[in-house]
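So, here come the structures, one by one.
Read-outs: derived from the displayed coordinates by stated rules, not from any lab. Because the structure is predicted, anything quoted here is derived from the model rather than measured. Cβ atoms are built from the backbone, for glycine too; each structure is taken alone.
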Structure I
Amino acid sequence: MSYRILLGAAALNGTVFGLLFVVVPDSAISLFGGRLDALSSLLVRQFGGVILGMAIFDWMLRLRDERSVLRAVVAANVTAFAVVATVAVYATVTGTINSLGWVVAVFHTLVAAGLAITYLTSSSKTAAGTATT
């Protein structure tokens, strides 16, 4: 899979959820079976801003091919997506959120794994190419 596709998917996901969390946090959280108080609503809005920032970051860098840039982008995304997937699994298993949590967990696991695998396989190809030349 390519960085362009994976980072594009991450940017689309971030844009949708970031906007939902900023504009209508109560409705967004209700999709998962939750309810917010005033403080939680404010924190979800702030989190939405962070997600939107990450989406812009992913969208703007998805076409870059410099190794150092890709390494930073992949590291940030794999970390963020793996944490979200882990928390979604925990929250779904414990009944804190409804079964929509599985969709979140699967999507975030696939993007994290896809980015990590793409990076590792492209790193080994680059290393093999430089070793033989």
Structure II
Amino acid sequence: MEKVCHFSPGLTLIEITVVIVVLLTLISMSIFAVNGYKEWQRGTEASRVLRSVHHAQRTYLAEHPTEKVSSLTAAKVIPYLSDNSAALPTATAMDGGVLTVDVTVSPPVLLDAGGGVYDPSGANDDGLWDVGG
């Protein structure tokens, strides 16, 4: 007597479950990676803004050597911006808020809506959210 084995051509429930779990794991890992990239991108853009304003500050002070940094205003620095913009550039905070630049200190710093210095990186010389070292 011959034994007949029947194999169904398809995937079992366990195989489908494993594939779904692997896909969900990959998707969740990519979401975290994209969020980290967006945070880094905002930090580097803020640094670019600050370096631009810092360059304008130094150029202005080179032409006006007796003026103190604490007496600088946006109106004095704006004509020295390299992109010929009509206003000081702003940056976007981690929560999406608008950050302004304080030109009365050198190097310049970003200020949040409350007027406090904004640097979520925790270091003032790392090149993220600051001019860098």
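Structure above, values below:
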read-out: Value 0.70, calculated as FRET efficiency 1/(1 + (r/R0)^6) of positions 31 and 119 (r between Cβ atoms, R0 = 30 Å, to 0.05), assigned to which of I, II; value: II
read-out: Origin of the value -15000, where helix-only ellipticity at 222 nm (-39500 (n - 2.57) for each DSSP H run of 4 or more, over all residues; to 500) was derived from one of I, II; value: II
read-out: Structure from which 29 was derived, relative contact order in percent (Cα under 8 Å, 6 or more apart), options I, II; value: I
read-out: Among I, II, structure where mean count of other Cβ atoms within 10 Å over residues 15-22 as derived comes to 10.6; value: II
read-out: Structures I, II, by percent of Cα pairs over 22 Å apart: label with the highest value; value: II
